[in-house]
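Each structure below appears as structure tokens.
Any read-out appearing in this document is the output of simple, stated calculations on the displayed coordinates, not a laboratory observation. Please read all numbers here as calculations on a predicted model, not as lab measurements.
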Structure P
């Protein structure tokens, strides 16, 4: 009975964490898109040159993710302070998940996030910003649920190692996505 209760409490906390992360991701996407909409309204002539510049940056980071180039990934290596995590059962889940979900305060493992945020800024579409941010936040929370059924520490370690072995594939997928975005942004002025 105690194991079931412990799992139930873990699931509740994980859900609060995931929802906080997802909501924060959505808020970030909306903020970048809304800021971009404001700039676009004030200076519409900047849209095309900024899109071309982002296309070139996306291409460079596609080559980075595919391991043809080595570039620094924009972001901060700040970690959520440990005492923030000890601030009550649900409160700590909200603080921790929300901070990571914003995607701009902590380490960013993929170059695609800064490029995505820049694209949301350029698009100025708040709905796109919301949807992309929600997806980002939810995907950051996914590993928690994927390991939730493991009860033994050894099983969890094995699961984490399996996830880490998938990192090269994830970088390749991100690289291909960035290459597609780069192609679109660089070709868009010439499309009918």
Structure Q
């Protein structure tokens, strides 16, 4: 168990649909710890991390789920894990329309310094397992996420399907920005 290297750019694993996890074994437990330690190692830069971002092709991601459905600069929740997640319902309202004041740029640890506004469903319900439910043979859980939490969950689930947020931005005709610590945002093409 360790902090793993996050794959970036055009790494082929980022474009692969991840494999379903059928049972919990030591390798899956170790993978979960690696995901948590790697996300924690990013400091405040990351709110989620999928297995394929550390070059593992398994359907699991970790995410920080915020109590008030809004990413906070003063509070960092412990990462939760989601195994074999699937979307079972989405709202018809878009995150960019419902609350334009809260519109936020989406970024990714695998695409450093790249950001874009991405239109996504404002609410999403997913079905998923945890280590405990999968190991004990229980039914998967279902949970609804809204606002920022919905964006994070959809972003990480996209990774498990080989999709990057920039794919959505391009498809939607959104502007893509490169923002570094010392530069003004600049528009780029991918």
Structure R
């Protein structure tokens, strides 16, 4: 067992650590939400992640996304995988430089236990959510993460096999996104993934 996994024994019993290591989590979108969700899940003992994004790290992303100046220009999935494996070198991180659409969404999510929706585009959000529901997958999504100074408006909507986190009002089309609120929503999404897995019998 790696030193990282031995460290996690301070926080989880052996059965739960085994469970966390087996669960396959798919994170679609590696921006402000997805980049932070991924490193939170790695720190919680999740070891089988796939991260999907078609974009590259840009300088303008650094106000809220979990990347570094030296990573500007890299594909986000490669930059994020490097960060995650620095946290836990033994983690199994699969990557895909791919844009989600109606033709590939079901194929991409089919093999995963928990789907994390972390994209900006409303149409893509709906595609991911609907496909996850159709395939009876657990899904954690976001709605309303822009602006600042109103984190108290963040809500959690839970249903059968799904959770949606956000203020359900402020789109990144209407207001600019900032690190505090984006990261707050990401933290709740990661917490909900952990809750779903721990409580799932």
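Starting from the value -25500: which structure in P, Q, R was helix-only ellipticity at 222 nm (-39500 (n - 2.57) for each DSSP H run of 4 or more, over all residues; to 500) calculated from? The read-out was computed on structure P. Among candidates P, Q, R, the computation of Cα extents along the principal axes in Å that gave 47, 41, 37 used structure R.
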